[in-house]
Structure 1
Amino acid sequence: MNRMIAGCLAFGIACGFAWFLLAPAAAPEGMVWVPGGWFVMGSDDFPDTQPKHRCYVDGFWMDATEVTNAQFARFVEATGYRTIAEQTPTPEQFPSVEKDNLKPFSLVFVPPANCPPEGCGNCDQWWKIVHGADWRHPGGPDTSIDGKGDYPVVHIAYDDAIAYCRWAGKRLPTEAEWERAARGGLDGTRYYWGNEQLPGGKWFANTYQGEFPSRDSAEDGFAGAAPVKSYPPNPFGLYDMSGNVWEWCSDWYRVGFSDFEANRTRSNPSGPRSSEDTHGRNEPKRVLRGGSFLCADVYCRRYMAGGRQQGEPTTGQSHTGFRCVRSQ
């Protein structure tokens, strides 16, 4: 046994003994240790995840799960915080919107009842501005989170996540930290858990099956978000690093990692200095990671290893949440 443990430490093999021995002694409540090390970041599967490159991150603590409704409720109770989705928009923020329509809102996924013959290829057909939608009312004012304390909190804008992190004495992960954690010591695999989508016929992530976007057949056990810890953890002990809800990272979003290659910042990279808006509206974007319950193989496969997305920092959505990290 001693020889096996020594081997794990010497060669960095992803085994529980090694992670335990490398971790600091006292674990913060609800967090697990992600050991520092080199890993291959990026993917050849998407245009904005290239080029793949080796980089290093120091060890850090990470929330074992996405921040839940119950956890966020404790934050709100302690601070009186109101999320961006609960605040009334100003004319300065939306100069083209009539004053009577400036009401608190968020974006909600609403499955279209019927798709035209050419299909539902426009996301405006399923994303709707819903007044009164927020973290307490994820589907709109007539919905609630009663009995869903262990579900991930959603409709969280970037600044909402930052506010929670500060209250909790934590921070958002960098994109490199997030991917290091999600890979769990596995490099080069198609999924964060390996190269097979359903090893042994078992689901490892909450994604979308059926006819997107009109019918989620819930073959993975859930239509919509799932309670945290509904699927197996990765080798580091982290849950739902793939699927369920998108998670904010601290980095500005740019297409690909050309800045990384140009600056050769291979140790603890913190991302580019400015963002890029692929929609052409010159809006700053932050990085989202992990995919969500709306990731369907026929539409969005970014729950796969290395997948990423851009997010408008001031807007919440019904599939967007976060988790926190803490430096050693």
Structure 2
Amino acid sequence: MEVEFETCDVFTSVRFGGNPLALVYGADGLETEAMQAIAREFNLSETVFVLPPEREPADVQLRIFTPGMELPFAGHPNVGAAVMIARRIGHEGDQLILEQPAGHVTAWLTRGPIGGPSGGPIGGPHGGTRGGQPVAAEIEAPQPLTLGVSFDRAAIAACAALPPEAIHVNAHPPLMAGCGTPFAIAEVEDVESLAAATPDILAMRQCFGPLASPPVGLLLHTPLGVGRRRARMFAPLNGIVEDPATGGANVALAGLLLHLAGGSAMALEVEQGADIGRPSLLVLAARRELDGSIRVRVGGGVVPVSRGVMSL
């Protein structure tokens, strides 16, 4: 059996920047164990398996794997998959609907050159320039923001090999949050503390292991100015020492910041990945619905890198 694959870089406009992603096509003949083995072989933060949809109105079904586990939702695989699938099938519309365990995800496509200094989507939430290949996408997380347990300040500091005072608790305590996939989120003192962070696997096992539903990883963030943050995400317990750009964690961060601010909407840009030579930029928008729930979108550029065939 042979399956085709492609790779791309997500949340960047430059090849070999952003977060690499592998997409495997014709995966409907693969068992879950084979998908997990292929994800370990690629050894990227995530590998996406593209399947025929099972529930309307989806265009395709996605299954998303890290080297260590399957995820119900993740940001960079959805952004990357939307662009790459649209290019592959010659999709002429402005959006795709992507089915996954966490729910249906709508992706709005941008075509033509990526606009603006941010490298993010142009033309608003419904796509950009008509004509030309898709070059970016914006997605909305499939679930509203949910907040979970808080963590001990010293325990989270130990997870990142930082002193306890490097973890700020004035804005929010270290806590669990997610919009379809849970992450531990903590604010650090400054960019120097963020740069000094190093994942401690033993400390993470002690902190997260006893939880019935542990976080995928730990997102650390620090402010850069109004509407901008820098972040790093560590998930060594799931095969990702450090992720270059984490859509699922940053949609939770944007939702959390709106929750804390108490407003109706918030725009946010997050820099991530520069510490490991993969600079990335995520463009986020959070909004509060009439029922008080918070929904979040994330977008960015996608650059195709490679394609090939895998024999199984």
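Throughout, read-outs are computed from the coordinates displayed, never taken from laboratory work. Just so we're clear, the structure is a prediction, and the values are computed from it rather than from any experiment. Cβ atoms are built from the backbone, for glycine too; each structure is taken alone.
Below, the figures for the structure above:
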quantity	calculated
At a computed 10.7 (mean projected area of the Cα convex hull in nm², for residues 75-226 alone), which of 1, 2	2
Distance in nm of label points 7 Å out along Cα→Cβ at positions 139 and 283 from the coordinates reads 2.6; which among 1, 2	1
If Kirkwood radius over Cα pairs in Å, for residues 187-266 alone is computed and equals 13.8, the structure in 1, 2	2
If Cα extents along the principal axes in Å is computed and equals 70, 47, 46, the structure in 1, 2	1
